[in-house]
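Listed after this line are the structures, all set down as structure tokens.
Nothing in this text is a laboratory measurement; each read-out follows from the coordinates by a stated rule. Computed from a predicted structure; not experimentally measured. Cβ atoms are built from the backbone, for glycine too; each structure is taken alone.
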Structure P
């Protein structure tokens with residue numbers, strides 16, 4: 001099992017050599033691959049479900065305060081230059 005641990009550490013070390021922009025893109029790509037198969041996603045914890053409901057309530061209370069993902073993503077990417 002130490003081989004798998006060493007392999008994982010090496011893989012992680014290589015990933016951390018990517019630029020911040022590349023790591024963000026990788027995270028987005030990984031997330032998209034999970035979102036594409038929602039039936040295979042792990043269930044939300046009670047705490048996560050509570051947070052989702054809190055955010056939904058906040059949105060319903062003030063929908064004008066919400067920002068779409070493209071706006072947020074663009075702002076984040078602009079910070080990276």
Structure Q
């Protein structure tokens with residue numbers, strides 16, 4: 001499965017996803033994502049994300065999922 005690199009821009013309650021690159025090897029994808037984060041002129045709230053998925057549709061679905069809550073917070077902790 002390939003690794004996809006996206007620019008994620010929040011637009012109100014939804015996220016705009018722009019595919020930047022695709023790699024078959026994690027190390028190459030990781031290095032490119034780090035380079036893009038260093039060199040890109042990101043607006044507040046924008047991010048460069050790497051996603052491992054079977055195809056672009058799955059990658060975009062995963063990126064659009066809301067973040068999971070941290071279950072280690074609350075009165076019990």
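Okay, here's what the table says:
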item	result
Structure (P, Q) behind the derived value 22, 13, 7 of semi-axes √(5λ) of the Cα gyration tensor in Å, for residues 9-48 alone	Q
For Kirkwood radius over Cα pairs in Å computed as 16.1, the structure of P, Q it came from	P
Structures P, Q, by FRET efficiency 1/(1 + (r/R0)^6) of positions 25 and 41 (r between Cβ atoms, R0 = 25 Å, to 0.05): label with the highest value	P
If helix-only ellipticity at 222 nm (-39500 (n - 2.57) for each DSSP H run of 4 or more, over all residues; to 500) is computed and equals -9000, the structure in P, Q	Q
